[in-house]
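Below you'll find the structures, each written out as structure tokens.
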Structure P
Amino acid sequence: MRSDARTYIFIIVVMVLTFVMIAPIELRAEVAADEPIYDVAWSAALGGEGRDELFDAAPALDGGAFMVGAADSPADDAIGMLDAWALRLNADGETVWSRRFGGSADDRFTRVTPLADGGAILLGETSSDDGQVRLHRGGVDAWVVRVDERGDMIWQKSLGGAADDRLTTMVISEEMIVLAGETRSYTQDLTSNQGGADAWVCAIQLDTGRSIWHDSVGGKGDDRFKFLLPADSGWLLVGEWTRTDEGEPRVQPFRFTITSDGKERSRAILAFKYDAWVYDAVARDGGWIIAGKTNAENSDGWIGTLTASGAFSVSYLEGNTDGEIRRIFAFFDGLVVALGQVSTSESRLTGLHGARDAWVIEQSARALQWQQALGGSGADTPLALVRRSDGRFVIAMQTDSIDGDLSLRAEGRVGWLALLDTNGNLIDDQIIAPFSDQEWSMCSVSARSELLLIGRAVIDNGETRAVAVKLTPSQHNSK
């Protein structure tokens, strides 16, 4: 009997130990709470009580950040109805300087690029013809401002013509700034217009802002450049061209290559059977990866490969008419990871949760490796991706879901991080909620894999303000 009792006790002990060993795998919520994927380094409420907004942010060399947007809050440095707004934060999230720029009308900054001297190039648009704006062309002008390390203006440049003109992307190369966007003008900096909006590219001097060259191309419809990437001794521009030569107007991706001094090399429409829009483009292996959305039924997300010789091939990703690829991340080992959104309605994807799920896709050598839907019953929007040294992926998102893949529940819109293994399986997740009802507009990633979220949120006193949050990789969950 004693032998039987000992055997019985031994079996019970083994069962208990087995449960203890297995339980941590199943209790993902508790592990996520104790071992965060990222730590909140700081959070900051910025601007005033008006409709101040942030549109872009870029890491600074000292661990701080530059941010740009638009502000209409009452302030000592307020200029007009809506001012272009720029600010600099240090590594602790403290404001080093905050400046408002423009004239009596509406002005805003939409892009910022830091410079090695501690200053930055600020890109946006202006409707003003007074104040700090000089030589306004008419309508809405593209507006470029260079500031020093104190945020003081070094020079400003209005670009465009008598109609509405916008430059939305820029690259700094040697001693010039190359910019691209769209124009409706045929005067001043532009000499012709083919109809509607034409795609527009130009270059100005870095040290003075003086114009170097301008070029525009287009057809009878609306055409625009959206991405500007280095090519062999020149530039590749990727955008959208409205075809009007085959009956109903149809939006198509197109490419345009130029030399470093702005002379055209080649152009081509990347023909799709249906309307197709471009949402991202990145360089890879001497060529480029382009992605976006088409309104073809059940093949709405697409990823294309463009070679240096101009050859284009495309892979369609089966979702539905509400699916789209928004961001592309290309790595040195040939891996390509895409982020987007997909709706549950009529989708062929499995594992969907709600109205709008985040969509993560891995491709290698143009072959689909895996795809994953993340989220809950609400809307889940991916913003950025980090590939860790162990090969795992961290996806930064905004969500208003309170169920599904979320291991912890939070009311309203919050930041959400998901940790995926190398096969796309969800391992862990974390809620980021330093404020209430957060609406994140973008997330930048530093060379140290730090995340910087900007947007608007409700702060402690109940006011809705522009906000920023910096996240650093957790030492507990980084291996």
Structure Q
Amino acid sequence: MKNNFLYNYIGKVLIGLSMIFVFPEIVALIYNESVIPFFIPQLICLIFGLPIIALLGKKEDSVNTKFGIKTVAILWIIVSVVGALPLTINNDATYINALFETVSGFTTTGATIFKNVETLNKSILFWRSLTNFIGGMGILALVIAIIPLSKSNKSMEDFKTDLPGPNAFKRLSGIKKTFIYLFGIYFFLTILETVLLLCGGLKLFDSLLISMGTAGTGGFSVLNSSLESYPIFCKYVVAIFMFLFGINFNIYLLICIKDFKRVLKSEELCAYIFIFIISTIILYINTLPIIKDTKQTVLQSVFNVSSLITGTGYRIGSINEFYTTSRVVCLILMLIGGCVGSTCGGIKISRMLISIKSIKRNLIKKFQPNIDDSVKFDGEKLSEETVKGTNTFILIYLLLILLLVFIVAHDKYSLEITINAVVSTISNVGLCFDITDFANFSNFSKLVLSFGMLCGRLELFPVISLFVNDKNE
């Protein structure tokens, strides 16, 4: 292992995290709450971060891309371990519960162990939502810091190859400039949603936290009822922005450079819109007999589909009353997720499309061996490496779900709750039928589900790389 490279970024991330703790400290001061829960981990970050950089963090000129990806996974775990401390120090949760909550936040899952979030300090509520916001684009921040370091300027090409499925930024040159635009779009949409929620009658604190949860598609809320008690206007605003954050951010970049042809050619965007509309119609038809109000049924159908497909996890109404058909649709939406290059979890629509095309290709080739057997996506031929990588990703994803279901089943919940809990966490959704929180799961199951959340957020392979010894390192 290239220890100097790893230590360098551990130190940098710890120092960066110490700076981030300033924000909940400011909130704590505003609401006359103790800053100690944030000051102690902040101090720990500085005590370890500064010496690590000074003594061990000699910068490497280049790095093996696979090791860079492994480093991303290690840093994500470190951030979660340290980020759990405020909840424990403030006596809000045991460390295992706090770790589950924090992993859920940074992975933008939004699954909670709290039965009553309304008793939490404002600063703790802010910290939870901030982990959602950081987690939404945090993976991109780590990637831009680590991947483009090769002297041969070949690292981005390696990155495209190592992460299966289409890369969201493959058409754009100047990776650092690209990410600056991405973060600009991310902050712009967040601020716009906050302003609209303020116009809808919400307080600034609620508006900001709901917007941060929407941006990261995390879904931590400030009320036990999630968004149920908010005005209808605000519910539609959140539903729209959840949908927008589920779109590949490359689409927004293409709009910014006025390349509308590529936007219209995007197969993933078209599929995303199609799945959203069809799912909304099915949920509307299936839940109208339950809700018995046309306007409310439309609102709940639009909102819940937007929440589930993007993995945000905000809720209105009671999904526990859904018929089996609606529950199946919800589970499928959790699995599929939103677009590649968005803040969503799940398998991703692009991967599903590529896999379907490759299956179709293989079936046709059985009967017509001489046809062109290339798989195309957005009008471009995909390499066999990309196709195989995509199919491998989906297979591992589904196998991991089966494994985690088997492990979590020992908590003796019903099969439906167990499957839903695993799919909800690995797909970074956070919603679960028939239970409102994960407090009653065993500590072991919480750790297992936390592992699932990390796998889902980091797209499986960075976490898997931790268990694989690369001789080239």
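What follows draws every value from the coordinates through simple rules; no lab data is involved. Bear in mind that the values here come from a model prediction, so they are computed numbers and not experimental data. Cβ atoms are built from the backbone, for glycine too; each structure is taken alone.
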Determine which structure produced the value -2000 for helix-only ellipticity at 222 nm (-39500 (n - 2.57) for each DSSP H run of 4 or more, over all residues; to 500), calculated from the coordinates; the candidates are P, Q. P
Given a value of 17.0 for mean count of other Cβ atoms within 10 Å over residues 130-137, point me to the structure among P, Q it was derived from. P
Using relative contact order in percent (Cα under 8 Å, 6 or more apart) for the comparison, can you identify which of P, Q gives the largest number? Q
Where does the value 3.9 come from, among P, Q, when mean projected area of the Cα convex hull in nm², for residues 194-241 alone is the thing being computed? P
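Of the structures labelled P, Q, one was used to calculate volume of the Cα convex hull per residue in Å³, giving 154. Name it.
Answer by label: Q.
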